[in-house]
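Next up: some structures, all given as structure tokens.
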Structure P
Amino acid sequence: MELFWTALRRKIVWTSDKWSDYEILDTTNGEKLERWDKYILVRPDPQVIWNTEKTHKNWKKYNALYNRNSQGGGSWDIIDLPETFSVKYDNFTFLLKPMNFKHTGLFPEQAVNWDWCAGKIKNAHNARNTPINVLNLFAYTGAASIVCSRAGADICHVDASKGMVSWAKENAVLNNISNIRFIVDDCIKFVQKEQRRGKKYDAIIMDPPSYGRGPNGEIWKIEEELYKFMDLCTTILSDNPLFFLLNSYTTGFSAGCMKYLLEATLGKKFKGLITASEIGLPVKNSPYVLPCGASARFETINS
């Protein structure tokens, strides 16, 4: 019966449960205890609102801990962690490093979306005779770009941060991928330029921040810009788009809200299936899945 409920929870939440180099060992009191390959990290997590007993031995023996301060920032307490290290997912390798605001340069819960995108791309090759063009917006350090490229797509990777794009290029080199087009630009301005050029894409991946600045000081506020931007993105999709993936970690942007956004934009112009769910990661030796944001997906029915 416990296995049944575990499987049901993982079905309701799109769960990234195929990792070998990453796992959540325990969660309590606003923190998660993680293993990244051989390294143990303790990082804050706003979803962890319970205060259970710390029984796992690595709560007292970790390689690095991120201390959050009262102003919302924080700093790393490094015990024994290199400046850079790597983890593997399937046959991919990703470069990591401890960053400001608790990040490592990779969101392991996104693996469930990487696999979905790769599957859509591979299947499309059986039905289409033309290359699959994928636009990855707010593309960060490039994991989705790399997975989709190896699945057979032509990728345009866009991020406003020069540092993140450089990191993504390093990840591409690690994975022997050389056909990704890397662009440092404000995502809205880039899409507007692509619209004027008449460029079309078969799929779009979008993981927008709650707030951000472009390379020339452009301000992005998700609650003010996202609907307009998604509507703009529909103008650069091909007549028969393969998929559109929207992901968000913004508080208040539920899976239902994001599904509504897709229905109000893509759903008005294209025929397809729209689904949405929380995404999450399993907690070791537990039937539970830790929620890690939400995703919404559009896909053409015949692809």
Structure Q
Amino acid sequence: MYEAFYKLKAKPFALLPQEEFMFLSRQHRIALDLLIYALRNRALFCAVSGDIGTGKTTLLRFLLSRHAPNTSVAMITGMHGSFVDLLQWMLAEFGLDFRGLDKIGMQQALISFLKRKQAAGQCMVLVIDEAQTLAPEVLEELRLFSNVNAGRVILLQTVLVGQLGLRKTLRRPEMVQFAQRVAVDYLLMPFDQEQTRAYIRHRIRTAGGAQDDLFTVEASDVVFRVSRGVPRIINLLCDTALVYGYADQKARIDAGTVNEMLEDKAREGGWLFSRPAERRLRGSANVEK
């Protein structure tokens, strides 16, 4: 809709994870480097957690798009249920048939597969996104399963990515044995004000925009105050602001445009954020233009 008007080749603020738009803030770069280092050094478990919308899945996809040629990855998202359910997902993701197998049979089939891959020089990685849905007892069984190896070689590395509930689970007293096996335990935080400005500029450039200042500094700062630096909310606000700017045929998105959008949304009841975020939105709508 607004792409041609602003000379953009793509929507710069889509809500779906897009690894090609990955913005490596300092903390995202640290998380990425830690994960790469851990996987190369055959770490057993890694965990990255963060609040909703802080860019965990985008970071994960960016990492997986750059994995080594000798690495095979199985990715599971939002798994609920027992360890048997997890085994079925793992076997399916690795292309193995689990029909007719009981729990022991599935574990044996998976171990045999992993040993064959290891002998062929393949590194096998299991990635579980939205891992906060895993019950502590499932994680404990995953730990016990991971004790199986070929000599001193780790057969399966596991990366857990999830919301803050994952971090809380890993800190439960009964999870101490699991926690001691986690080589990387990193918490992603929202952007600060300067990072928010840089993030907006980066997304515009990546979408083919020639204007680094398509969003004025003042407009970016209003977006920061409302979003508190959460990338997903930044995207929502900036995408809507571009629609408002296009409607008024404005060459740049200024603070007035963003505030007009916020005022309209406040009258409508606000976006479907959490209530604290909604209150921030309503307050920011009163920022002087």
Give the label, chosen from P, Q, of the structure having the highest value of distance in nm of label points 7 Å out along Cα→Cβ at positions 203 and 227.
P
Test item: helix-only ellipticity at 222 nm (-39500 (n - 2.57) for each DSSP H run of 4 or more, over all residues; to 500) calculated as -15000, pick one of P, Q
Q
Check the numbers for percent of Cα pairs over 11 Å apart, for residues 147-186 alone across P, Q and tell me which is largest.
Q
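If relative contact order in percent (Cα under 8 Å, 6 or more apart) is computed to be 17, which of P, Q is the source?
P
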Note: FRET efficiency 1/(1 + (r/R0)^6) of positions 19 and 195 (r between Cβ atoms, R0 = 30 Å, to 0.05) at 0.95, derived from one of structures P, Q, originates from structure Q
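Bear in mind that the values in this text are calculations on the coordinates, not laboratory data. The shown structure was predicted, so the numbers you read here are calculated from the model rather than taken from an experiment. Cβ atoms are built from the backbone, for glycine too; each structure is taken alone.
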